[in-house]
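Here, each number is a calculation from the coordinates, and none is a lab measurement. All values reported here derive from a predicted model rather than from experimental measurement. Cβ atoms are built from the backbone, for glycine too; each structure is taken alone.
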Structure I
Amino acid sequence: MSIVISIIASILMIFLFRRIQASLVFTKEVKKLFDQSKNNSAQVYHQHQLDRRPEPNQRYFKHVLIEGQPYISYARIRHMGQFKTGIDKNWITIKGEQYATTEKPGFIWKGTTSMFVARDMYIAEKERMVVSLFSVFNVVNAKGDVYEQGELLRWLCESVMYPTNFLPSNRLSW
């Protein structure tokens, strides 16, 4: 009986250790993300920036921004919802947390379910997707050019959540 308890305790300790380790890695990646970008909130939005912009562009900014609003440098987004791993699978609860930078494109997202933890990131022009079963076994560890394009596109699409990122700048023109 004591052997069974020892084995169960050892397995639980491994799970606990890996969960703590994964949390520390995530914290380190968030720090790296923020270290790569600078704070641009000293810049403020003025409506005259929209002069000579297409009408749909002007309507969008007039709807989502106010005169004198500081630029958004960093964002933290938390969400909760349902997720399916396949069309024929059941829905499972997922909690997500994402950090993003605007001055230099980047984000890191972590989604947690009862069975797996997924991290999707674009940091310092490098992309990576890692999915761990029970925070112990990596079942996906993907990176490469195909992912880089997809992650940068994701960052761009999600920029509607931090709209000053779409204002004309030296890296974006309309």
Structure II
Amino acid sequence: MNGNWASLYMTKKLGASTTLASLALTMFWGTVTAGRVLFAIIEKWFPERRTGKVLPFVVAIAFLAISVLPTDQPNLAILAFALAGLGCSALLPLTMSFAEEELTTIAASVAGGLIAFYQIGYGIAAFGVGPLQSRAGLELNTIYGGTAIFALVMSALSFVVVRQAASS
């Protein structure tokens, strides 16, 4: 959602300049990168299994925040998109790690399969939102709010997928 629609949401819905829209998108991708580094550094104090359970909630909160942003406060969107980036940051690498741990006999194929599904999801977000707007008449803020439902489902699934280690 963010990679494709953040700039358009900022300029069309929030009336932000293209500079602010670019900054919001930059903050999203910057916190994706910084978050991956951060969670690798703090893994000793904040274990990856906890990270895997918390980040989907962060994504849901960010999507809900984006959906209710006041139109006269585009600067708040920069913070909301940064929060979304932090929430997304370690999810893909952690999912790969957890899947490879659990599926050791097919570990070599797991990463490729996850990337394929990631790209399918990215494609759905990239090309699916347009018809939701033009044909279904949904506003981007409504779509962001609805996307929070998927993040909440991911949150629930994270408790199934990210089981506590036997030693915990």
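Here the criterion is distance in nm of label points 7 Å out along Cα→Cβ at positions 54 and 86, and among I, II the highest value is seen for I. Calculated for structures I, II, distance in nm of label points 7 Å out along Cα→Cβ at positions 6 and 78 is largest in I. Please state which of the structures I, II yields 30, 18, 14 when semi-axes √(5λ) of the Cα gyration tensor in Å is computed from it. Working through the options, I get structure II. Taking mean count of other Cβ atoms within 10 Å over residues 22-29 for each of I, II, which is largest? Top value of mean count of other Cβ atoms within 10 Å over residues 22-29 goes to structure II. Can you spot which of I, II the value -11500 was calculated from, given it is helix-only ellipticity at 222 nm (-39500 (n - 2.57) for each DSSP H run of 4 or more, over all residues; to 500)? Only structure I yields this read-out.
A value of 2.1 for distance in nm of label points 7 Å out along Cα→Cβ at positions 14 and 142, calculated from one of I, II, originates in structure II. When distance in nm of label points 7 Å out along Cα→Cβ at positions 94 and 158 is calculated for each of I, II, the greatest value falls to I. Given a computed value of -0.65, -0.89 for log10 I(q)/I(0) by the Debye sum over Cα atoms at q = 0.15, 0.19 Å⁻¹, for residues 46-125 alone, which structure among I, II does it belong to? Considering all the candidates, the number was obtained from II. Given a computed value of 3.9 for distance in nm of label points 7 Å out along Cα→Cβ at positions 30 and 62, which structure among I, II does it belong to? Of the options listed, only I reproduces it. Just checking, which of I, II has the largest value of relative contact order in percent (Cα under 8 Å, 6 or more apart)? Top value of relative contact order in percent (Cα under 8 Å, 6 or more apart), among I, II, belongs to structure II.
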